[in-house]
1. Which one of I, II has relative contact order in percent (Cα under 8 Å, 6 or more apart), as calculated from the coordinates, equal to 16?
2. One of I, II was used to compute Cα Rg over 2.2 N^0.38 Å, for residues 329-432 alone, and the answer was 1.37. Which one was it?
3. Determine which structure produced the value 1.9 for distance in nm of label points 7 Å out along Cα→Cβ at positions 313 and 337, calculated from the coordinates; the candidates are I, II.
4. As an exercise: helix-only ellipticity at 222 nm (-39500 (n - 2.57) for each DSSP H run of 4 or more, over all residues; to 500), calculated from one structure in I, II, equals -9000. Which structure is it?
5. Out of I, II, which one gives 3.9 for distance in nm of label points 7 Å out along Cα→Cβ at positions 169 and 369 as computed from the coordinates?
6. If Rg and Dmax of the Cα atoms in Å is computed to be 28.3, 100, which of I, II is the source?
Structure I
Amino acid sequence: MKSTFRLVLPLTAWLAMIAPAAAQQTAAAQPPDDMSSAPKATVVDSPPAAASATEAGEDSVWKKGRPQTIQYMRALDQRGINTFETTKTPGVEYKGFKLDFGAAFATQLQNVSHGNTAAPNVVSGVDANQLMDIGLGFNTPTANLYINAQLAPGVRVAMTSYLSSRHHNETWVKDGYIQIDQSPIDFAPLKAIMEIVTLRVGDMEINYGDAHFRRSDNGHAAYNPFVGNYIMDAFTTQVGGEVYLKASNIIAMAALTAGELNSTVLSPERRSPVYIGKIGVDRQMTTDLRVRLTGSMYKTDKAMSDTLYNGDRAGSRFYFVLENTAATESAQKNSGLLDPGFSNKVTAMQMNPFVKFRGLELFGVVERSEGRAATETSTRVWNQYALDTVYRFADDKVFGGVRYNKAQGALVGIPNTVGAERWEVGGGWFVTPNVLAKAEYVNQTYNGYPVSSIKNGGKFNGIMLEGVVAF
């Protein structure tokens with residue numbers, strides 16, 4: 001009876017999260033008649049006809065998503081799924097200066113248990129290897145605010161703020177940058193170059209690998225078919241510039257950044273730039289088949305605090321897993337993730353295949369990262385592998401999928417290889433293009449850690465439910 005109750009309660013809460021959006025659905029309305037052939041000066045809608053046209057327009061918006069107003073921008077809702085770099089298609093005609101606001105919200109209901117086999121490690125009378133008592137409950141609701149401005153044809157500015165996150169309850173800016181897809185200077189050769197070139201400059205999410213295009217970003221989780229991000233979560237923001245070449249089906253990118261999450265002018269002898277590169281192909285082979293393959297590289301020779309695998313200031317979705325009784329939600333924000341600790345020097349490479357055939361999607365991660373901390377004299381190596389298998393149906397409104405993820409490598413003071421392995425099995429339903437409900441079962445195990453580590457024999461598993469709104 002107790003196990004039945006524990007299952008029914010999360011499902012009831014999940015339905016409660018999505019019920020307000022589901023209640024908005026009504027019978028499909030007929031599309032408005034095409035009036036373009038009628039002389040506009042003589043067309044007079046009767047009040048009922050005008051009301052019907054207005055209702056049809058409103059019906060179309062909530063079914064298809066709000067109209068795009070900013071050029072060269074990835075949609076925040078369902079339409080942005082499987083979009084990687086923005087293309088050279090404007091998406092909307094330039095009609096002067098535009099200011100656009102967007103937002104995204106996410107909440108999870110977590111019913112996960114964890115355990116380990118670590119030996120007691122008593123410090124000041126407290127066992128540092130004793131796990132926190134966790135159970136059924138809601139995680140901190142998270143929220144993002146997006147501000148975008150169209151300054152000129154093909155020139156836009158973007159800023160993202162975290163209104164609430166696991167790591168910071170207060171509002172703070174995540175990133176801000178300018179993206180240029182058309183030349184603002186009326187010079188024919190420059191305009192021709194900008195037909196295939198994109199420039200992006202600012203404090204922004206770096207474009208290393210393709211996995212960051214599918215991850216949950218604090219309150220925005222519409223692109224991620226699962227609840228969690230990858231075990232080695234390669235995500236950070238840095239000040240710098242990117243140059244893109246987008247010709248035919250080829251994508252090439254070169255970037256130079258300052259190399260620090262928090263930029264500084266101090267200790268220049270301890271810092272060097274970060275060099276990032278990406279090259280790949282993305283081709284719609286047939287109406288049903290799309291194939292994409294990219295390779296990325298990230299390299300810095302010295303840094304005060306490189307955060308390639310520790311740059312997500314929002315935090316993990318799996319709260320308090322494998323954390324001890326002294327843990328806090330903010331300080332232990334990366335629970336369930338693994339950070340190799342390459343804070344001073346790192347060379348990382350990631351390859352990402354993506355295949356979409358009708359409703360079936362396959363996305364892979366093959367990653368090798370080598371680096372060290374400032375106190376180390378030699379480098380260490382970590383590897384990560386992942387495969388997402390997702391199937392979408394019912395006009396892509398409903399999906400189910402399986403993710404396998406494994407990360408392993410060397411840590412200071414541990415002679416053998418350590419790591420973790422995770423399975424996520426779940427699915428989701430786009431109630432509208434802006435409202436998504438997800439549910440999954442997660443199972444993660446840790447291996448190779450000594451008996452003195454809290455991760456020795458570590459494991460966590462259970463049910464995660466997530467409600468997402470993005471517009």
Structure II
Amino acid sequence: MTQTRLDRIMFRVIGVAITAFCVTLSIGGCPTGATVTPAPDDGGDVGTDGTDGTGTDGTGTDGTGTDGTTAGNSGVTGKFVGAAVCAQCHPTPHAEWSETLHAEALTTLEGIGQGSNTNCLPCHTVGFGQEGGFVDRATTDALAGVQCENCHGAGADHVDDPLNEAVRPVIDISAQVCGACHTGSHHPTFEQWETALHAQINETVTADLLEGGSFVNNCGICHSGDVFYRINIRGEAVPEDAFVGLAAEDLTPVTCAICHDPHARTNNAAAPDAGRDFQLRFRQVASPTPSNTVEDVTNPQRFNLCGQCHHDRGRTWETTSRAPHHSNQANVYAGEMAIPDPETQQPLVLSRVSVHSFAVEQCATCHLYREDFQSEEAPAISGHTFQVNTAGCATSGCHPSSDQAAAALTTLQGEVQARLDNIASRLGDPATWEYVASGGPDDDGQAELSDEIKQIRFLYYYALVDGSLGVHNPDYIRDILEKAESLLTQAGR
């Protein structure tokens with residue numbers, strides 16, 4: 001065996017020892033002075049002892065790339081190190097990532113005969129077109145696919161000095177990270193997301209976050225991607241002054257990484273396309289038993305992915321300060337409504353599960369309708385505007401056609417809007433019945449309002465703030481409106 005081959009084997013042995021030590025550490029990295037083994041070269045070189053580069057001493061993996069070239073890593077010498085190196089100190093994220101389609105991104109490209117397409121390679125490999133980045137399977141196979149460094153940045157400096165925070169790879173949950181590749185007519189996810197309200201933070205919440213107000217740990221959890229990520233995903237406490245001193249543009253809205261796990265297949269998608277997973281952080285479909293308790297209607301664990309934020313905040317008809325929060329979509333969908341005291345009171349309206357609850361992907365059926373790229377004139381549809389697309393109503397089998405679904409939607413929404421307008425008209429001057437925060441009577445005046453008026457306004461707003469004008473649960477919304485109309489008659493209005 002030649003000295004070159006022996007050096008290579010000894011380097012690997014040392015690397016295994018270092019790995020065993022590193023993996024006992026936190027995600028922060030290796031100890032001071034530790035070195036990390038570069039990506040193993042299991043082929044691609046012609047061995048100086050006469051072996052053909054098909055593996056260590058001619059054994060093991062055959063080193064053949066999917067595109068028919070001989071795989072090797074003689075060119076992995078620059079600022080990019082490859083996921084195999086990251087795995088030595090971060091084995092769990094690496095193991096999870098290796099099961100995702102990101103790990104097979106170049107293989108997918110090669111499968112359609114585009115493995116050498118320079119327009120595609122920047123988003124299917126690590127660092128293509130950059131110094132030290134992917135060149136080809138023969139010399140930089142360790143940089144094939146979408147890996148750690150695509151999102152976290154080049155890792156060589158971190159490998160050389162693991163405890164130096166100045167060179168530690170960044171964690172960036174901004175949409176621009178994913179948007180660097182999920183863009184254009186073939187993958188317009190980023191552009192479509194930019195048009196959605198998820199891409200914005202409510203102005204009032206923004207001002208409060210920047211001033212260190214009280215919204216951080218209530219409104220901020222769903223209006224700020226930063227807060228949601230730190231509390232619900234990383235399990236961190238977020239102090240009220242966490243964003244003081246930042247500019248509004250420094251805040252992160254509800255971005256890709258809030259709903260999707262960048263590292264792992266999660267099996268949370270209800271009906272993914274062949275081979276896909278969508279890597280959803282929470283289950284796409286949930287069917288909770290309807291409840292009337294405040295504890296249940298405000299518990300996000302009962303609901304699907306969208307319901308993590310789009311659920312009620314626990315106000316009841318006895319609340320006088322504010323109307324129901326405009327986030328009760330999961331509750332309307334489930335056909336439930338909180339009441340002040342379930343032990344002694346009957347619900348204002350009996351629970352009724354939505355006819356749409358049986359849609360295969362629930363919310364995503366209509367709000368995340370997808371179509372593959374057909375042409376520049378018919379680009380892909382990612383669904384990330386979150387606007388209703390009635391094509392989903394047809395392809396799901398719920399309606400005969402998109403046009404018929406659209407007609408049914410228009411008819412229902414017209415009916416519900418007209419009945420809401422009628423209820424508001426019958427209530428009369430808002431100054432006499434509205435909530436305190438909406439210009440109604442003060443606290444003393446609220447105490448003088450009858451229970452019927454409080455119940456009517458609550459039912460009115462419960463149907464209104466859902467925002468779908470009945471579509472989320474047509475029969476339940478009709479029951480709510482009928483109850484409000486009945487109470488108005490009893491109140492002589």
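1. On the way: I: 16; II: 10.
Answer by label: I.
2. Working: I: 1.37; II: 1.45.
The read-out was computed on structure I.
3. Values: I: 1.3; II: 1.9.
That value comes from structure II.
4. Numbers: I: -3000; II: -9000.
Source structure for this number: II.
5. Values: I: 3.0; II: 3.9.
Matching structure: II.
6. On the way: I: 24.0, 87; II: 28.3, 100.
The read-out was computed on structure II.
Only the coordinates and a few stated rules stand behind these numbers; no lab work does. Just so it is clear, the structure is predicted and the values come from calculations on it, not from any experiment. Cβ atoms are built from the backbone, for glycine too; each structure is taken alone.
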